[in-house]
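Below, each structure is written out as structure tokens.
Here, each number is a calculation from the coordinates, and none is a lab measurement. All of these numbers come straight from a predicted model, not from anything done at the bench. Cβ atoms are built from the backbone, for glycine too; each structure is taken alone.
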Structure 1
Amino acid sequence: MDKKLKAGFYWAASCGGCEVAVLDINETIIDVIQKVDIEFWPVAMDTKYQDIREKPDGYFDLFLFNGSVRTSEQEELAHLFRKKTKIMIAFGSCAHEGCIPGLANLASRDEVFDRIYLSSPSTKNPDKILPQAVTKTKQGEITLPVFHNRVKPLDRIVEVDYYMPGCPPPPELIVDAFNAVFDDKLPAKGSVLAPDKTLCDVCDRNPVTEKKMPIITDLLHITPDREKCFLEQGLICMGPVTRAGCGSRCIKGNFPCTGCMGAAPNIKDQGSKMISALTSILGLDDEESASEADVKAIIDKIRDPIGTFYMYSLASSILGGRYEKNEKDND
């Protein structure tokens, strides 16, 4: 590589953890900045949107877009950066699948506003003032980005070249991705820049024998055995349907996988696949004769089914969320 690459970062609907993850590569960042000029990174530098609009198309060699898309501003910038970028990476679980912000798809925009600005216990808003996209004042017109009805992952808005999963992405994968760019060894477009294995495939707790789940419980009621598969202890672990590459950090901390690395290869819907997997290992004495009540009794032990099976992937799933009659995504 004869000249330094031009790169950019943008933070949309997310917590900001992906911004920190870039710094988590530690001293390796010195090697990165010797090969890359970062020309847009709002969390660290003051570059204006207009500066980017004036750049030629394809100006950036690499752009890491983190966060899902919820507002008109985020959607506009997704299109702008796509136009100005050669390689667009959906960086982190929010851009990849929608992540935690995507759980808001269980409510309408009006319900979200009501909870935040009107009905929450800590809110005092006697005049019931809500954010408006346009407000006229004596000094002129004030505008805010439009808050869309739906949270969407990045690839529902623009074409994405590569996906970097994780909440946030593991430092090792970030370094590997940078090196693949530097060495011109990126895989086929559309690839997920993480191993093509499930977490169970690399988990030290994965038993040789076929596992069974005798009960469904949670961490409020048991302290897991560190040597035994979580599923065999009655704890829902998303490892069977989740991509490896995280270093098993949660597992090593004696905490079941919640699925932040996204669906494992060849799985279209992470949540429904996990539900299907559970049905094959649940401890029903006689699965064929089990009644609907027997199944319901087991399901009722799952405190938060959507949060359990779709914590990170609801916005990109077959379900997508809860839709109201005649609702339009971007009303």
Structure 2
Amino acid sequence: MEFEIFTTVPQWFFADSLSERFGYHCFASDVGLVQKTPFSEDLPATIAALDQFQKKAHSQIEDTVEMVRDQKCQLVVCDIAPLGIEAAKTAGLPVVLVENFTWDFIYSGYNGSEPGFDPHIQRLKNIFRQADLHIQAAPVCQLDPSAVQVEPVARPPLTTREDVRKRLGLNLTDRVILVTMGGIEEQYGARQALQQHVDCTFVLPGSADRLLRDQNLILLPHHNDFYHPDLVHASDAVIGKLGYSTVAEVYHAGVPFAYIPRPAFPETPSMAEFALKEMAAMELSYPDFLQGSWGDLPERLLAAPKKQHSSVNGADQIAAIILEKYG
């Protein structure tokens, strides 16, 4: 089995994550949400990008159809990029939609303040309804009773906790907190505040251009030699943005989690509810995160018990469902 991936996500992400053969095609298949920072959306820029994308939709669909036919694709699996569904339908291929939200749901959350989303919401809703198989991965924002429900989807660790810590220069007895923005670079402005918590070590991916050790801080570049799920499983707790990949990886690791919400983002309520109910979770506001006003949060996190869950990964469930239906 081979995979052809059409995306603007960097190729190294898939090279790090996948053991199977895959072809990579740098292709803008979606607009999504334009962000100024990990916690700030640019809604006018998003609407402008959607308008422009829609103007080119016909030619983009034709280009995509040509590519999937050239690659002799037999099935399209779509991670909420509507162009994938449209191209699959035009090419006469079955299409699977995998999501915990769709873009019409997200845009509807901003529609009161930005009516420019109006013409796109119903159009996208109609496109997503065309999927031949609809799979929703917990935590789901808008439950569809007709969809197949699966557990959180996360990349499993590849390296043992002991080996990861050894490479970081840490002992198994060290108290370690991973601070992550879910793959987005972030220059942490509160390093001095973190250094006051002398009894624990903080690992900060995306905060330097090379691996650096600064007292109790370990700074890593954005694309580093450590597989992110390995860092999660090697840590005693995680502080991070309330995004799907981080929530799912921490959920499966079972470690305590301090989440930083995006208050205006429509996904936030369901994600926060899931974290508080299913995980050893607590909230940290973005202003407090930036200023280092964490109080005794690191100590409370490290004192919280792990919350282990079923070993079932939604990724394995999805693979089994697809193979049963199309294999």
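Check the numbers for FRET efficiency 1/(1 + (r/R0)^6) of positions 81 and 249 (r between Cβ atoms, R0 = 35 Å, to 0.05) across 1, 2 and tell me which is largest.
On the way: 1: 0.70; 2: 0.95.
Biggest value here belongs to 2.
For mean count of other Cβ atoms within 10 Å over residues 9-16, which of 1, 2 scores largest?
The maximum falls on structure 1.
Kindly point out which one of 1, 2 the value -11000 was derived from, the read-out being helix-only ellipticity at 222 nm (-39500 (n - 2.57) for each DSSP H run of 4 or more, over all residues; to 500).
Attributed to the structure labelled 2.
Given a value of 16.2 for mean count of other Cβ atoms within 10 Å over residues 161-168, calculated from one of 1, 2, which structure does it belong to?
Source structure: 2.
Using Rg and Dmax of the Cα atoms in Å as the calculated read-out, with 20.5, 60 as its value, let me know the right label among 1, 2.
Going label by label, the one that fits is 2.
Could you tell me which structure in 1, 2 was used to calculate relative contact order in percent (Cα under 8 Å, 6 or more apart) as 13?
Attributed to the structure labelled 2.
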